[in-house]
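I've put the structures underneath this note.
Only the coordinates and a few stated rules stand behind these numbers; no lab work does. Predicted model only: the values in this text are computed from it and were never measured.
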Structure 1
Amino acid sequence: MFRIIKYKTESGECPINNFISDLLKSGQKDEVLKIKFYIDLLEQMGNLVLTNPNWAKKIDEKVYELRPKSNRILYFYCSKNDEYILLHGFKKKTQKTPTSEIERANKELDDYERRF
């Protein structure tokens with residue numbers, strides 16, 4: 001089993017929790033259950049989830065995405081602590097992961113590494 005951490009900003013905001021909360025508020029409970037299933041897969045298998053391109057994909061030098069349905073959960077692996085950090089989620093609407101989402105993930109990653 002691997003350790004899963006949810007990234008929090010310096011002010012204590014948790015982007016992944018906000019994303020999940022928004023899905024629940026809009027009545028998308030089945031989407032949330034699928035996201036939790038994929039997070040459980042990551043916790044159990046680590047980056048072996050990458051062996052199935054429907055589950056996960058590497059999208060940047062350090063950033064990966066879990067791929068439950070049309071949702072994306074961006075994360076990275078922190079080898080120093082042997083843990084996966086969930087950064088934020090978004091609803092994918094185009095074929096390619098938007099550059100803005102990758103840039104946001106890298107800023108969150110840099111912030112996490114700077115503080116921890």
Structure 2
Amino acid sequence: MKHIIFDLKGCSADLLDQREYVRMSVYQAVKIANAELIHLAAHKFDPQGVTCMAMLAESHMTMHTWPEKSMAKCDIFTCGETCLPELAIQYLGEMFKAEEVIFDTYDRDV
């Protein structure tokens with residue numbers, strides 16, 4: 001099992017504040033990671049920010065945005081040998097035009 005906690009910094013504030021853009025980006029990231037999506041939910045906050053959560057057969061992926069700081073805090077937790085979470089992280093960095101992607105990887109044993 002792998003748990004990756006990552007930050008996207010220097011992102012497009014406009015993109016980080018668009019609920020549907022965040023939702024579809026997380027959806028595509030799940031597919032790119034070769035994970036099985038069970039449920040996807042996103043919520044737009046007032047005055048800004050979006051939280052998106054993907055429930056996966058392999059565990060989960062979350063994204064919490066702070067447009068006013070041009071950043072997102074995210075994680076992806078996967079089990080099994082077929083998921084490629086690093087590809088999802090790379091994709092999200094590109095989609096939000098991140099200047100910097102910082103991550104920590106944790107191997108989680110049961």
Structure 3
Amino acid sequence: MKQITHKIGGQELTLGLGRMWFSKFFGEATSSDPLNMSDLLNQSDKQFDFIVGLVYGGVNCYNKVNKTNNLITVEQAQDWVGEMDEVEAAALISKFVEAMKVDNKGEGQAQVKKP
């Protein structure tokens with residue numbers, strides 16, 4: 001599971017990414033298709049929803065996978081995100097984008113062909 005940590009709501013939290021639990025929780029928080037999350041990120045009026053989905057989905061994914069069952073509510077995520085300044089929010093989005101990049105090692109290398 002990919003993970004990022006970020007100070008949210010006054011505490012350092014770990015967000016789990018790249019698991020189906022993340023997709024489930026992100027979809028719940030944003031009422032959108034988690035496979036099209038870039039659509040939310042690219043609409044300035046939807047960025048708050050994107051960050052709420054990221055926090056809600058990430059915290060709950062991490063807790064669910066690690067069986068701590070310390071799930072947060074959408075309202076908690078909204079409160080935390082609402083208290084963030086733009087620099088904090090941008091840093092969280094940057095961490096998410098970096099963590100979700102596909103490892104391209106070996107891409108473009110010549111393939112061995114059988115004669």
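Side notes on the structure shown:
- Which of 1, 2, 3 yields 22, 15, 11 [semi-axes √(5λ) of the Cα gyration tensor in Å, calculated]: 2
- Parent structure of the calculated result -7500, given that helix-only ellipticity at 222 nm (-39500 (n - 2.57) for each DSSP H run of 4 or more, over all residues; to 500) is the read-out and 1, 2, 3 the choices: 2
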